[in-house]
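Rule-based calculations on the coordinates, nothing more; no lab input. Every value quoted in this text rests on a predicted model; they were computed, and no experiment measured them. Cβ atoms are built from the backbone, for glycine too; each structure is taken alone.
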Structure I
Amino acid sequence: MNENAERLFTTSWINATQKIHQISQFRRAYFSLENEINGKFQQEAERFVSEMEKGSQYDSIFIDKKGFFDSSGGSGEIAKSMAKLDADNTKNFFDASVLIFAHSVIDSFLYDMIKVVKEVSVLSFAGRYGEKKVKFLDIQKKEEEIISEFIEKEKLERKSLLDKIDILFALCEPPKGYQPIRDYLFDIEEIKKMDACRNQAVHEDVSSLGDKWTFDSFRVSQALSYFMCLVHEKFNVKINPTLWKESLKEKAKHG
């Protein structure tokens, strides 16, 4: 077996699973401190509202400061609503950061699996570049070299997550209903929802992301395992225990 492929196959799995674990730890840390964080938001809001109500430095920005406080339910209600807004915004940005990080882990892992296929069977890409290969055929080069050049030119790492899934499926050609992992059936709609939420978080706003997509480390790990199984079943690439140990030692060395 191609050692480069085995190394990439093994280290990619280690890196991806460790990152998913780190995201889980990050979420656990946040939720353990959420009440304390929200309590500080409340304290800060109460201090600010008190200064605004009792201090003279804010008088000029109000048409009727007393009327504003009376109509808003008093300083207590104003502080409460401000603290809630801070808490909601913080939670939204937290959800967005988790989503973007998890999305990047899956995206990177897919690209690594595509590179593994290139290492073991570059000719598997032939169908993808068939017409171009004939058109630009250089008789001085081997077919593998020609296809490799087209792979480089296409810059697959820049493809979207969904495009990478399509590419991997085309390379691995799983049978309909392929289910290598017990109690897990790959659902492209689930991935599409995650991808849409990620795009919303990056390009639009982060509000209500938690209502649309919630991080589930087990589901994400199952998806990664599924993509890994696609490559294993088609090309017989396996995790190398020796390379696994070497990778873990290297990671431990660098903390």
Structure II
Amino acid sequence: MTMTMTDSGYPNPTWRYWWGRVDMVVAGYGSDPSQFISQLKPLLSSAGTETQNSWQSDGNWIFATCKIYNSDKISKLDNRLAALDGLCLRINLKREIGWSITLFGNGQERYTYRHDFSLLHLRLLEENQINILAKTYDGDLDAYMEDYELDIPANLQAVWRSLSFRDFHPCCIAWYRQTCLDTANHLSDLFEKYGIDCNRRQLASILTATVCAAPELEWYVGNLPRFLTAIGLGEVFWNWQTELRQLTSPSD
């Protein structure tokens, strides 16, 4: 189902970072910087347009960012990330809606998590927004799951299919928040395994958006800069705190 921003209930932000858009981030922790660059730079250069702060080190991290990428190149990029030492990650941004992260540890099974920060906006539980969404999704759980890219367990689907949208929508939001909390704990365990210093409670507050004000969830990048800063990659979206404050401050 093709939907407009107005129809979907996703916040419709007008803000953009002054440094330009970023669609993809690749990073390695504990990887040899020269190997990381030699293995990835040719492929990333052919897959997209690098931003000016690519191939920088941030503590034990090295990272690159890309404005536009060719999805056909992703599998080759993933194979190279999986072969590098340490922990590597690829993040893809779905503008104004969410982002996904795939983690690669040499010899470890890949782990992918899709984070929809728009689903954490309290606006989705407001009466007028529920009325808008109900016109599209009442009696159509499949369309709801497809548009929000939700992998709802079969046992919950069986229960919710018999409910009206007004009844299953709050249940779904509560379930999604719990999955975000569970993911925060899982990611914390993975980061700890590789020696990455991050605060478990802080990560949980970011992924459940309890620490994020509404304007941040209406942002083009949502809570991604805050998440990356929490795991030691604050230089990917440099000066983002100042940018967010400026964009949310009333105009003079």
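Numbers below:
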item: Test item: distance in nm of label points 7 Å out along Cα→Cβ at positions 74 and 162 calculated as 5.2, pick one of I, II; result: I
item: Parent structure of the calculated result 3.4, given that distance in nm of label points 7 Å out along Cα→Cβ at positions 226 and 242 is the read-out and I, II the choices; result: I
item: Comparison of I, II - label where relative contact order in percent (Cα under 8 Å, 6 or more apart) is highest; result: I
item: Read-out mean projected area of the Cα convex hull in nm², computed value 14.4, structure in I, II; result: II
item: With helix-only ellipticity at 222 nm (-39500 (n - 2.57) for each DSSP H run of 4 or more, over all residues; to 500) derived as -25000, matching label from I, II; result: I
